[in-house]
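Structures incoming, each one as structure tokens.
No value in this document is a laboratory result; all are computed from the given coordinates. All values derive from a computational prediction rather than experimental measurement. Cβ atoms are built from the backbone, for glycine too; each structure is taken alone.
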Structure I
Amino acid sequence: MEAKYRDVSLNQLKKWAGLADARIRRDEGLFIAEGIKVVDELLKSGRSLEALLVMPEKKPYWGKIVTYAEKEIPVYQAGRRQWKKISQDKKPEGLMAVVKREKEMTLASFLDSVAGSLLILHEINNPSNLGALARSACWFGFGGIIISRNSVDWTNPRAIRASMGSIFHLDILSDVDLADAVAEIRKNRPVIGSDAGRGEAPHPMEKDATLLLGSESHGLPQHLLALADERWRIPGGEKIQSLSLPQAAAIMMYEMMKKGERTKD
């Protein structure tokens with residue numbers, strides 16, 4: 001029998017469209033995740049949802065995912081004109097989720113619970129870069145991300161989309177004073193600071209470590225670099241000034257996760 005989904009209401013459309021604003025996302029404790037791959041990873045992560053929203057004409061693409069989820073999650077349908085009020089995608093895939101934002105832990109609780117290496121981000125303001133960094137962190141087996149104050153909100157729709165849902169498999173702690181956090185983290189994990197000016201080449205670490213990155217435009221401030229146990233830079237050619245932040249980060253993550261492979265001098 002063909003499933004009949006509930007029609008989305010005007011109040012729901014207005015509420016969910018407002019989630020494009022970071023302040024409203026925080027106040028409501030909700031955010032939007034859009035796209036088939038993104039929502040599929042979201043459902044696998046076990047995070048709590050308020051609702052799924054579907055575009056009926058796109059059912060051949062999202063049908064199996066929604067059939068799996070609809071027993072426990074309310075599913076609403078919207079036409080193309082209604083969809084545009086919420087969607088960030090130029091070519092929508094017809095599936096989005098309204099996600100409940102979990103209450104973030106204290107730094108101490110976060111460090112006690114997270115397993116594996118950590119990624120720390122200082123004032124990353126480009127949501128696409130944030131999403132790409134989360135995607136690489138998840139791929140290379142990192143356990144969590146700590147995001148500084150004055151950074152883009154990790155629930156930004158563009159960040160979620162760029163992560164392709166990988167961000168839902170990571171523990172996230174945001175709006176953090178990094179000077180205090182790095183000092184605490186160094187008690188149990190070595191901290192590696194990215195420094196394009198000087199530093200040694202990335203290499204395998206013998207135990208879980210922390211990679212500290214700054215923005216693509218400004219890098220890390222000296223007071224944070226001074227706290228790092230090591231400084232890394234990526235050797236390269238002289239024809240261009242630097243790699244993009246996501247490119248450089250992926251190389252560093254790949255090298256540092258080769259545990260036990262570092263050759264002795």
Structure II
Amino acid sequence: MHPCYFGDADRPLFGVYHPPVSQRWPVSAVLCCPPVGQEYMRVHRDLVRLARRLSSTGHHVLRFDYYGTGDSSGETGEGHAGQWRRDVRVAADELKDLSGAERVSAVGMRFGAILALDAMRDEDGVADLVLWDPVVSGGEYLRELESLHERLREAYRRSHVTPDEASRDDLVGFPFPAQLRASIREAGSLLEARFRAARVLVIASEPRPDYERLCNAIGEQDIAVDYRHEPSPTHWDQVEQHDTILIARSSIEAITSFLNGANEGR
């Protein structure tokens with residue numbers, strides 16, 4: 001495990017590179033695109049576990065923080081979806097340099113699923129894509145965050161606890177200023193996206209109708225798509241679980257099996 005900074009010297013991104021324990025052939029590289037805000041905090045441990053699991057089976061893995069998040073440069077709230085899409089491309093190129101791989105597979109979680117498409121921007125990007133509890137629509141995602149934020153404040157009021165003083169821009173404890181909110185709304189929908197992956201895995205902790213529509217939309221592009229439901233005891237939109245750490249061991253194994261199988265089949 002090797003922490004590193006990369007990208008523009010004036011706006012460096014922080015990442016952690018996990019080299020493979022044993023070499024695969026052809027070389028396999030996997031980029032982890034995390035969620036944002038409170039969801040990032042909930043899944044950080046499992047993204048570390050996923051990276052370690054993949055590296056133990058021979059993959060080069062890079063997990064990283066977008067600009068204005070985690071340990072990357074920029075203040076919290078300064079980032080936006082357009083910047084983060086560029087960050088994904090920079091991170092994908094960095095992983096190619098580190099691994100020597102010609103192509104990069106990507107695991108995108110929650111809003112990171114929309115951003116991960118930029119790792120597949122090349123026409124010959126015949127790599128694999130994992131959409132883990134994906135945000136299907138940027139606009140709908142923002143409405144869900146706003147609803148959860150208001151329900152949290154109401155729960156505080158009912159329990160006679162004064163919530164911490166927060167900026168009007170905050171959502172669930174993290175800054176979401178106007179520019180960021182607008183960029184999330186404008187991020188579009190995965191249902192309308194063009195996919196350039198060889199195969200796609202959609203993995204869900206709870207079934208949702210839009211995931212079925214997403215799988216159909218991907219399949220209509222003549223891309224092999226697999227759907228897996230891996231139940232989790234925690235959920236994204238429940239007030240009492242908003243800060244609960246995600247436990248996703250079965251999802252990690254499903255993702256590892258999918259990416260291992262893809263590599264062995266080439």
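When helix-only ellipticity at 222 nm (-39500 (n - 2.57) for each DSSP H run of 4 or more, over all residues; to 500) is computed for each of I, II, the one that comes out at -9500 is I. Structures I, II were shown, and P(r) over Cα pairs in 10 Å bins from 0, in percent at 7, 31, 37, 19, 5, 1 was computed from II.
Hey, FRET efficiency 1/(1 + (r/R0)^6) of positions 89 and 209 (r between Cβ atoms, R0 = 35 Å, to 0.05) derived from one of I, II reads 0.65; which structure?
It traces back to II.
Give the label, chosen from I, II, of the structure having the highest value of distance in nm of label points 7 Å out along Cα→Cβ at positions 201 and 217.
Values: I: 3.3; II: 2.2.
Sorting by distance in nm of label points 7 Å out along Cα→Cβ at positions 201 and 217 in descending order puts I first.
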